[in-house]
Structure formats: C-alpha cells, structure tokens
Structure P
Amino acid sequence: MKIYLSPPHMSGKELDYIKEAFDSNYIAPLGPFVEKFEEAVKAYTKAPYALALCSATSGIHLALRTLGIKEKAKVAVSSFTFIASLSPILYQKATPVLIDSDNSWQMDLNALEDALKKERIKAVIVTHLYGQSAAIKEIAQLCQKYGAFLIEDAAESLGAVYEKQHTGTFGIFGVYSFNGNKILTTSGGGVLVGEDEKLMQLARKLSTQAKEEGFAWYEHTTYGYNYRLSNILAAIGVAQMEVLDKRIAKKRRIFSWYQEELTDIATFMPQIPNSQGNRWLTTALFESDPLKIYEALKKEGIESRPLWKPMHLQPLCKDFAFYGKGESDKLFAKGLCLPSGTQLERKDIQEICQIIKEQSC
C-alpha cells in the first residue's frame, strides 16, 4: 500500500519520552509516564478519573465487571459497530441486545427505548461511530428513565463533543482507544474514564490482577486481569496527547476536501446538531457498488474499507434480539471508509477521488 486508511502519525517527541523512560529503567508496566498519560486524558476531556489500559476492549470489560453485569444479564449495544463493543458482554456471559442505527448512523433512540421497555436491560453500551458523537444526552436520559447503566464506547471519538462536553464523559464509564489506526496511538492501548471514585478504584484493582493491599505477599480475594498499559507505551501516549487538537483539525480538513471533490456522487456521514466530531475516518455512501471502488483503490495501492458489518448480520449474533428497522443494513451495503491519515495532502485526496469518480461514471 502507498496510502493507508489511517496510519500512525508521530509528533516527534515520542522517542525523547521513550528514552526518558528507558533512562529511568521504568520498563515494566506502570511508572511515571502512565500517571502523566492518565492526567493528560483527564485534563483534556475533563473526566474525573482515568485508567490507562492495554486496550479499549479491556476498559469495556472492566466497566461491565465493576457494575456487576453477570451471566444472563441483558446489555443493549449498538449493532452498527466493531465487535469489540460487544465481545466484553460475552466475556461476562451476559446477553447482548442489538440496537439499530437511525439516519444519523448512530444508535436509534426509538429502537433503544423499545428495547428498554421490553427487555430487562442492565446496561447500555453506545458507540460514538467513526469519531462522531451519538445523541448521547438523550441516550443518557433514557438510561436514567429505565434504570440502566450507560457505558460509552468512545474508542473512535476522542476529542468529539456534544454540547461542548466530551464524548466518553456522559455515562458512568467511557473508553477511548489508542490502537494503531486511531486518531492518536500508543501502538496498542486504551483509557477507561469514569465519574464514580469507588468504581474506578475497583476497576484499577481488577486491572492489576486484583491484588489486595497491605500484604508482603500477593493476597487475592477475587480474580483480576493483566490489563494495564506499560510505561513505555504511555510515554508515546503523552507525546500524542500534545498534538490532539492539530490531528482533529487535519482530520476535519481532510473530510472537507473529500466533501468538495465528491459532493455529486457521495453522501457523507452526518454530524448531529449541537455536536462536533473528530472525523477520525471520512465515511460515505455511494450509489455505485462500493466494493468496485474498494477494489479499484486497492489496485492502485490505496487502502479503504467497507463500513462495519452490523452485529445483527454476524453469524455469532444470530440468536440475539435485535431492535430496529435495518437502517444499518443499508449503510453497510452502500458505505465505504476512505483514507483519512493526517499526513495526507490535498493532492492525495484528489488522486483518490479521481479513481472513485472513474468507478462512479
């Protein structure tokens, strides 16, 4: 590939911070940069508490575990999402209830309320899709009305806001991803944020094998996980957080370039009122076959990707309840994620769009 979908973009300070971590010999998990990274995420998002982890998936898992979501409990989750939003439900042997999208591409409020009325939903996991905010204030109100915990999968939406409040900070828990293709990366990693001090303390304990304090030996009254982020990767994260606003500005500029070039042949993911997304990936619907566009771009060494295949269409999820009208089926059939790396320039976007236009004639 000569153009990737969303490759890492280093700030230039990462090696300096990694060297500092090496020089201090904090190579093993935890250390000063883990704390600095957590503080940087808290300062940026205004989240009360933050916990640096090996992945956003582990953050969702810890959220469910600390909230007492157990076997046979029902958890509503966005259907139009990556499987990592759903997998932690299965880790807990709970049952997913799949919620469709509406014309915003985000979780359908009517479908969610229908599920909350008919099912005994213990928690709701909502994905802020492709870096855009869902109608999170309204979703939070529904969760409060029906007594369900709200967990935000903000893996793709670090820096996105709804009514000037950061996604990930409306629910009792939120997660951000720092995987290799996200707007910022630590190569692999995530951060769990939360508003409840006791729950976050429990999540922190569980993330380090649930070791009890006050003993010279390892004492355990329950089991935990090896979920913490290393000091070395956190050093990368500290440097990345310093350029987040620049990366968001470039992602949004790339989106505007695509919009100008393809306005006659594509429909782009909308931004809901009172919100501003980070435009992590530019995503669009095409009247022509998106797989033809995908193959044409691939032939030229340009990476693209179909939109998420909805969970209710996945063989794994065939027995789970689904609420909605199949809006996400249509999005999957017609949609494509376009190259959105922050090192792309206008000429690169023009080259990509020329290939797309040739396939759309």
Structure Q
Amino acid sequence: MSNKSKLVMVLAVLALAMGLLPGAMVSAGDLAVARVRVAHFSPDAPAVQVFLNGKPSGIQDLSFGNISGWVEIPAGTYSVAVAPAGAPVDQAAIGPVNLSFRAGSWTTVAAIGSLASGSLTATTIREDYRPLNAADARVTVFHGIEDAPAVDVILPDGTKVVSNLAFGRSATVTVPAASYDLRVVPAGATSPVVINLAGTKLNGATYYFVAATNKLAAPQVALSAIGLSTAAPLIRDSAPTHTIAQIAAADPRFSTLVTALQAAGLVDTLNSAGSFTVFAPTNDAFAKLPAGTLEAVLADKNLLTAILLYHVSGGKALASDVVGLNSINMLNGKVSVTVNDQGVFLNGNVKVIITDIQATNGVIHVIDTVLIP
C-alpha cells in the first residue's frame, strides 16, 4: 500500500458517541484540543462528506476502506452531519447528531455494518498516542467484518497477541519493533486463518491502526502507520492562539498576500471563528506573476476576490489529509493534487513548500506559486 493511499481522506458515518479517552489537564486560558479522524469500513456505503456545526469539515469525498489523517479541533461538543459527497448539509443522510470530544483525546470514528443488512452504524475507537520509545511500536487492532466471529491475533506458536476481539471492538498493544508472522483466527482456535499477516514489519516509534474490513469471504486490511515525528506536533493539549489573518500579518513572507486580503475585504473572514485551510502564496510567489499583473488584479476587487478564494478551502485539512486527495474543493473552484518524489503539487506546478501552520480557525500551507482559477 502506498503512502498516498494510507493517508487518503475517506468516509466516516458518524452516528453516535461513546466514551472517549480522559483529557489531560490544561492551564487556564489555553484552548483545549482533541484529535479526531474518520474511517470507512462499511463496504456498501457510498462516498460522503462530513459537516461540523453545519460547515464543511474538510472531509470532502470519502470512500470505503480508508482512514483519514488526524484533524485537530477545539475540545467540546459538535453537531455532526453526513451527506452524500457533493451534497449540502440539508441533504444529510445521518445527523445532525451531537458528539463530544474531550481535551487530549485521540478518537477514530468508524462506519461499520452495511446498508444491505440495515446495520449501518458508527463506533468510536479510543487510541493511545502517548509518546513512544524508539524501540517500540503501538498497534490498535479493530474488528470491522460484520459476518466474522470474534477473533484472536496469534503468533505461529499460538501465542495470543490480541484475544477474543468481537465485531466493532478494538484492542491496543505496545510491542517491540520487529517483524511478526501474525494470523487472525477464530477466537480460541488456531485455524482456519481468517487473515494471514505473515511478515508484518512494525517500525519503532510508530503508531499503527490495523482494521479487518469487508466480508468474511473476502477480507481486507485497512492500515494507517504514523511515525512519532509526524504525530509529535499534535501531542499536546492546547491549541494556537492566533487566527489565520493574524499569523499572515505577523509574517513578512506574506506581506503581499495581506495587502491583497485587505484590498478584497477578506481579513475579517480569515479572522472569523470559521474553519479554513489556506494555501498561502509567499511574496516570491506573487513576484513570479508577469509584470503589471498584480497591480491590475489589486485594482479589480471582483477578480482579486475570485483569485484569493481559489486559495481557501472550507474546513481544516492537515498535510496528512491533503496528500491523500486527488483534488480539493476551494471556495471558488477545485484544484488538483499530485504527489510524487519531488513533493506535493497543486494544479500540476504549484508546490506546497511548508505545511501545517496551525491557527485558531484552521491551518495554513505555504505555496511557491499563485493559483489562478
């Protein structure tokens, strides 16, 4: 499985809230945060998009068998709705329903069951993202095959790594980094082998999420592997204190962008309590435009606004989410996403050069070229 496919953003049908990990204490005045990601383990459910408090969450076109990247949100209770991909929130198939996420928690919300059997529902999976030793791996195993019995995960000698795991349940173990010949078998037995995971390599300082999905007759494995170095920026219990507009205004690399935002009257929008993902061109990016272009655009407010909104997406999408998308719905059109050995590119030639500058109302990714609708 490629890194891109591991990180692709996908469906979650959010239907109920279960207990979350206890939140860590945060100091007074800090904005407490939680981490949430979604997974689609319902084999006959269509692609959807997820809304938080009536606004797009950044999860735009989510399909079976994948796990999203982590999204950081202020801890609290949210109205969650799920609609078919491309549909507005008032066409939600599920919700709105209130879900609560506690400070310091890491929660995967997974769609399980099926439309055909009328069992489509959702479950929350508690994950443990406490810091890891370099020599250890932490693995959360989830049973998502509706017609399969409870299972054990065993080694060739019969040693149980995980035991009696029923459908819709998870277990987390911390093990030494190594290669393992794992087998998924019915609980209490050593055969038949439901899923053969021989040669599974677990790297040190890495968090794994492994889910058995689809049908018993054709089982599949969904996998997420995130290194400690990637997760480390999110292993905290307080959030940034500045908005996107404030961050841009304080950074001299974005002075041209700030001038453009002021001319278009968009500063208040990017200071608001909404949630946005901004692909911010640097001053050098604007300098690449042909002579006279910037001045002409600044003088045409409608054109300027259209171009700036082509750099903004509703909802918060971290870099781990962006690399899994083929395209992103901006507030004024759609841009393509390409991932290759040279990096992440929008519309083929606009390179993302800095990622995950987090704000109270979203996230900034820095680009080296201005996007033109």
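Each value in this text was obtained by applying a stated rule to the coordinates, not by laboratory testing. Predicted model only: the values in this text are computed from it and were never measured. Cβ atoms are built from the backbone, for glycine too; each structure is taken alone.
Any idea which of P, Q comes out highest on FRET efficiency 1/(1 + (r/R0)^6) of positions 97 and 177 (r between Cβ atoms, R0 = 35 Å, to 0.05)?
Values: P: 0.90; Q: 0.35.
Result for FRET efficiency 1/(1 + (r/R0)^6) of positions 97 and 177 (r between Cβ atoms, R0 = 35 Å, to 0.05) over P, Q: largest is P.
When mean count of other Cβ atoms within 10 Å over residues 41-48 is compared over structures P, Q, which one is greatest?
Biggest value here belongs to Q.
Give the label, chosen from P, Q, of the structure having the highest value of distance in nm of label points 7 Å out along Cα→Cβ at positions 169 and 209.
The structure with the largest value is P.
With relative contact order in percent (Cα under 8 Å, 6 or more apart) computed per structure, which member of P, Q shows the largest figure?
Largest one: structure P.
When distance in nm of label points 7 Å out along Cα→Cβ at positions 121 and 193 is calculated for each of the structures P, Q, which structure yields the highest value?
Of structures P, Q, the maximum of distance in nm of label points 7 Å out along Cα→Cβ at positions 121 and 193 occurs in Q.
Thinking of P, Q, which structure, once mean count of other Cβ atoms within 10 Å over residues 73-80 is computed, gives back 17.6?
Q
Match the computed value -11500 of helix-only ellipticity at 222 nm (-39500 (n - 2.57) for each DSSP H run of 4 or more, over all residues; to 500) to one of the structures P, Q, and report its label.
P
If we compute mean count of other Cβ atoms within 10 Å over residues 225-232 for structures P, Q, which one ends up with the highest value?
By mean count of other Cβ atoms within 10 Å over residues 225-232, the leading structure of P, Q is P.
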